[in-house]
Each structure stands twice: as structure tokens, then as C-alpha cells.
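Before anything else, here is the set of structures, which you'll find just below.
Any read-out appearing in this document is the output of simple, stated calculations on the displayed coordinates, not a laboratory observation. Worth saying up front: this structure is predicted, and the values here are computed from it rather than measured. Cβ atoms are built from the backbone, for glycine too; each structure is taken alone.
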Structure P
Amino acid sequence: MTSYRLWVLSHPFLSAAIQFGLLGTLGEMVAASLKHRRPVLPCTPLQLGFKVIAWALLGLVIKAGFVGMKGFTRALMDHHLLPSILASGFGWALTLSTLTNVFFGPQMMLFHRLEDNLILGRQGFDGMMPAIRTLGWFWIPAHTLTFSLPAEFQLGLAALWSLALGIILGLTASRNQLRSIV
């Protein structure tokens, strides 16, 4: 764990890109496999390579977003625009998670959709509302835990949450398909 911590502290952007590139892409692969109930790629191998790059770029955006949202939340505290009880511990983590997912989350998701559309040759934003809804039921609780950790572990956990959400969505899609068959 010490090696990981030192690597993240020494290379914050590189580590963000690698973690999201690998775990975000793995989440898509697992979701597609669960949805189809067999191992399957979510796209062509070439597109998958571009998805790794897209997830890595998203990791850079998320790293910058986490840092920026911490500054934004701290500024609100400093100007007494939020109750001081939220300045530390669980209150800080919940506040930071909520503000991050309300102000940063939707734009990040739209950016990611644009990346996907470019890679897959698609247009439009079909399915964005269910994705946006994950901010409330998944990402705010998940990032409350994330922001409870020391900063050097936060981005790695966020990348793991991407994998976890891929599993949840893949299982949900698989169950919904089974219900429609029965």
C-alpha cells in the first residue's frame, strides 16, 4: 500500500489516467458481458483501445475536478455560505460529494458521452437521464466514502467505483432482459 501511495503522490495525473483507463474500461467490459450473460467486448478491439484512452482522459478530468471541487467547497466554507458543522469528517465528505456530483458530475458525464459517440460513430444523448440519475443513488453515496479517505486514495477508489457501477448496470440489464423473456 505504501508503494501505491507514493506512486499516486509522485504522479497524480499519470496514476489517475492509468487507473481510470484500466478500471473504467474493465467496467464496460464486465457490464457488456453480464448483460449478454457471456464474455463479450462492448465494441470492436480497435474501439476498445480508444475507450482505454478516453477513460484515461476522463481520469485526468476527474483528478482536476476533485481538486477544483475541494477548493470550491472550502471557499464556500470560508465565506460562511455553508454551516461550519460540515467543515470536517462525515459532513465534509458528504458536502464535497454532493457538490461535486451536482456541479461537476453532469458535465463530466456529457463529456464522456461525447468521447463514446466519437469512438463508436454515434450521435445523440440517448440514455443520459438514467446516467444522470446515478449521481443521486450511486455517486453521492459512493463519493461520500471516497472523500472520507486520505486524498491519495480517493481517485483510485473513484476508479474502482466505475468498475462497481459497471457490474451493477450489467447485472440490472441482464435481469431486465430475463424479465422480458419470461
Structure Q
Amino acid sequence: MNVQEVMALLYMEKRLFPHEKSLSVSPEELAAIAEAQALLLQDIPFEVGKAAVAACAAGSPFAPAISEIRDYARKLTEPPQLSADEAWALARQAIARFGSAPYKNYTTGKYPHEMARDSLPPEVWHVMELMGYTSMCRSEKPEVVRAQFIAAWERQQQRQRERENLMPFLPEALKEKFLAIGDGGASGS
């Protein structure tokens, strides 16, 4: 969005949240706010921004923060993310289906962990790999493994949201280094 479009969003917010004191400012101050917010919303199309503000208004009596507008915009434009429980269900199914035997499957030529990996969304496999697929399979305390998986899943999702919020604003030269660090890789300078 550009400054004029963000200004239109701010006027929309003034109408949707008439009691919001932070929006009761002079037109000059509102223009300065729009200019600052446009830097943080530049990668979001205007129509998506309007829909995000409307969604915020439907769920809260308070004017949205930039982070809320960005979160709603993401929810409106990206495919739905798996919940922690949905991700755990997929992980549990893969464990039950493939197990952790140390031998190859004769029909596929793959080890069980490879078949499990291939059957899962990459983000679910990533958490399982971090936790240790074989350890998860052999654990005698599935309730502990579930709790650890859900905690790891939620941390991964939080990091992903932070990365998505930060990425549009990083200079191109830093994006590659940031991605390497965030993915656990080493970056050379």
C-alpha cells in the first residue's frame, strides 16, 4: 500500500472505531501516521488491507495494530496453516504407519523414516526431525512426546510469523543471511 491507501485505511478505522482516541488527531498528524504505517504495509495490497481492517473490527472493539493488520492479511491471502493438534495427528499417523525399523521397505526401497518424511508436509517433518523421529517412535510416553511436539510446533510457527513480518523490510543483501540463520545454516561473510 502507498501513503494515500493507508490514509484511506486510517479514515476507515476512524469510522469503525469512533471512540479510539489514537485516531482523534489532526489531518496533518494522521498524514504523518499514514506515512509511517505505509512503510510497514507496503507489501500488502490495498484491498487485502481493507479486508484485514474489517476483519479486525469484527473481532475487536479496538483499532488494530500494524501487526494485527499484517496477521489478518496473511490469513486472508495464504492457505490455512495446520494447527498444532492437526500437525500432531499427522505425525502420530506417520509413526503408526511407518515406525522406525532399521530395514528398507522392499517395494519402495526406502527406510521407514524416509517414507514418513515423504508422507508429511515439510513443516511437520521438520519438527519430527528436530525431535528425533526414531526417539518419537520408540518412546513409551506418548503424552510427553505429544506435549514436546506441540511446544516445538508452536515455536516453529512463531518463528515463521516473525520471519514473514520481517522479511519485506530487510535489505536484499541481508535476506539470504537471515534465512540461513533462521534455517539453522551457516552463512559466510
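To test your reading of the models, identify which of P, Q gives 17.9 for mean count of other Cβ atoms within 10 Å over residues 2-9 when calculated.
Working: P: 12.0; Q: 17.9.
Label of the source structure: Q.
Who wins on mean count of other Cβ atoms within 10 Å over residues 26-33 among P, Q, i.e. which is largest? Display every interim value, and only then the final one.
Working: P: 20.4; Q: 12.0.
For this comparison of mean count of other Cβ atoms within 10 Å over residues 26-33, the top structure is P.
Using percent of Cα pairs over 27 Å apart as the calculated read-out, with 49 as its value, let me know the right label among P, Q. All intermediate terms of the calculation are to be shown ahead of the outcome.
Working: P: 31; Q: 49.
Traced to structure Q.
Which structure, out of P, Q, was helix-only ellipticity at 222 nm (-39500 (n - 2.57) for each DSSP H run of 4 or more, over all residues; to 500) calculated from, if the result is -26000?
Source structure for this number: P.
For structures P, Q, which has the highest computed value of FRET efficiency 1/(1 + (r/R0)^6) of positions 10 and 42 (r between Cβ atoms, R0 = 25 Å, to 0.05)? Could the numbers behind the result be given before it?
Numbers: P: 0.15; Q: 0.95.
Top value of FRET efficiency 1/(1 + (r/R0)^6) of positions 10 and 42 (r between Cβ atoms, R0 = 25 Å, to 0.05), among P, Q, belongs to structure Q.
With relative contact order in percent (Cα under 8 Å, 6 or more apart) computed per structure, which member of P, Q shows the largest figure?
Numbers: P: 34; Q: 15.
Largest one: structure P.
Given 3.1 as the derived value for distance in nm of label points 7 Å out along Cα→Cβ at positions 58 and 122, which of the supplied structures P, Q does it correspond to?
Working: P: 1.2; Q: 3.1.
Only structure Q yields this read-out.
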